[in-house]
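A short reminder: the numbers here are calculations on the coordinates, not readings from a lab. Bear in mind the structure is a predicted one, so any value in this text is a computation, not a measurement. Cβ atoms are built from the backbone, for glycine too; each structure is taken alone.
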Structure 1
Amino acid sequence: MKITRATARDVAALVTLMTLSPLLRQYGVTSRGARASIVDARRSGDLLLVARDRGEIAGLAWIVPTRTLDRAAYLRLLIVAEGKQSRGVGATLLEEVERRARRLGCRHMVLLVTTTNRRGRSFYRRQGYRYVGGLPGFVRPRIGESLYVKAL
């Protein structure tokens with residue numbers, strides 16, 4: 001598996017990855033919205049990393065480095081392709097974005113996990129993230145979020 005920055009050539013594959021995600025469907029992610037978000041992220045200087053497995057995109061990690069919250073980086077999205085989960089793709093991507101966030105001067109990583117996403121919440125705890133609190137309806141009405149943080 002190889003981790004690289006996403007390029008303009010990756011946009012279509014990333015849109016597909018996002019729109020096929022059952023979790024992102026809960027948030028109303030569409031092809032048009034996913035494309036607009038990715039293009040905006042690249043234009044804004046967000047860090048988009050892709051995991052490639054045999055030439056195919058197996059996962060995406062998206063962080064927004066900030067100077068807020070004592071120079072925290074916000075992990076906006078970590079997604080692994082269906083059929084590639086539980087094979088180390090997510091952990092490898094997360095390790096790499098943390099390393100790159102540290103190089104950018106970030107001192108912490110913060111992220112939100114859908115409250116009902118038990119696998120995700122367990123995954124982040126195993127990676128050293130600490131549960132901070134719940135944010136019901138923060139991103140979308142009727143969807144609860146859990147806030148996690150990790151010192152880098």
Structure 2
Amino acid sequence: MHKRGLIVKSVKSKSKRVVFARFFEDEDLLETIASTVKQNNVTSGFFFLIGTLKKAVLGYYKEGKYVPIEKVGPLEIVSCMGNISVKDKAELVVHGHIVVSDSDGNAFGGHVLPGCSVDATAELVLVEVESATLKREFDASRNLYLWSFKK
């Protein structure tokens with residue numbers, strides 16, 4: 001029986017390798033993260049990223065879907081982190097969250113959606129894990145692909 005606050009399922013792994021990448025002006029943040037993941041054949045791992053954006057498209061999860069929120073820059077990427085997993089046996093999923101700030105220090109955050117445009121640069125640190133595959137399975141009650149640790 002599931003009790004709130006207890007880990008129901010988990011897997012253990014070690015870091016396999018670390019990939020560093022720099023993104024350039026006008027590249028789409030999510031698309032370029034995904035491209036870096038694919039170029040390096042990473043199927044499970046996590047990442048963090050810093051840099052600047054011309055525009056951020058953030059998602060706010062509400063009633064089974066992501067509502068987009070657009071912020072026009074220049075914006076500082078205060079924090080961006082996420083994970084890499086697979087769904088439907090082979091499709092790579094880049095799931096990231098981001099916090100950006102404007103020139104007044106106001107912060108905005110949410111799910112990273114397509115349309116985030118790099119300004120001066122973005123710097124990615126991608127950590128691949130070994131001997132563990134993070135898989136996602138569709139949860140109809142949430143309308144989301146969530147981690148599944150089924151064998």
Structure 3
Amino acid sequence: MATTTQDDRMRVRAQAKWVRTSARKARLVLDNIRGRSVPEARTILAFTQRAAATDIDKVLRSAVANAESSHGLDGDELVVEAAFADEGPTLKRWKPRARGRVNRIRKRTCHVTIVLAEQPEVQTPRRRARKQADTPASAAADESTPKTRTRRRKKEAVA
């Protein structure tokens with residue numbers, strides 16, 4: 001069982017249902033923007049040549065508008081935390097074929113969801129505190145190498 005830690009970041013989501021593209025094709029575009037900042041994701045979507053990119057761009061803009069109007073967040077400081085496409089209902093159509101037969105055409109749809117969150121605060125790694133030496137600086141410099149410490153310990157053990 002996996003445990004998750006809950007942080008205090010604000011999350012905003014937007015969803016577009018019944019988008020007329022298959023979920024598989026939408027996931028290819030969503031994989032490119034997941035984990036990126038909003039300006040970077042907009043740039044990627046603007047230069048992506050797949051048809052699903054225009055629908056995903058609309059959802060991203062909607063999520064940013066939700067964050068700015070409802071929660072007072074700055075859209076450029078948000079990160080795409082989650083982006084996924086679930087399968088929607090499939091429209092089934094028929095195409096006539098030779099000798100009275102028929103082929104099924106599946107017009108697939110998907111539900112696109114984008115979750116935006118505030119950028120996590122960058123935590124600087126803490127440094128370990130140095131040990132304060134009681135001896136003068138020159139003696140401390142001599143004892144800094146492992147070899148000199150070992151020699152000193154051997155001398156003390158013999159004496």
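Out of 1, 2, 3, which structure matches 38, 13, 9 when semi-axes √(5λ) of the Cα gyration tensor in Å, for residues 36-115 alone is calculated?
Details: 1: 22, 14, 12; 2: 25, 16, 9; 3: 38, 13, 9.
Here the read-out was taken from 3.
2.3 is what came out when distance in nm of label points 7 Å out along Cα→Cβ at positions 52 and 76 was calculated for one structure; which of 1, 2, 3 is it? The correct label is 1.
Suppose relative contact order in percent (Cα under 8 Å, 6 or more apart) works out to 29; of 1, 2, 3, which structure was it derived from? Comparing all candidates, it corresponds to 3. If distance in nm of label points 7 Å out along Cα→Cβ at positions 20 and 84 is computed to be 0.9, which of 1, 2, 3 is the source? Only one of 1, 2, 3 returns 0.9 for distance in nm of label points 7 Å out along Cα→Cβ at positions 20 and 84, namely 1.
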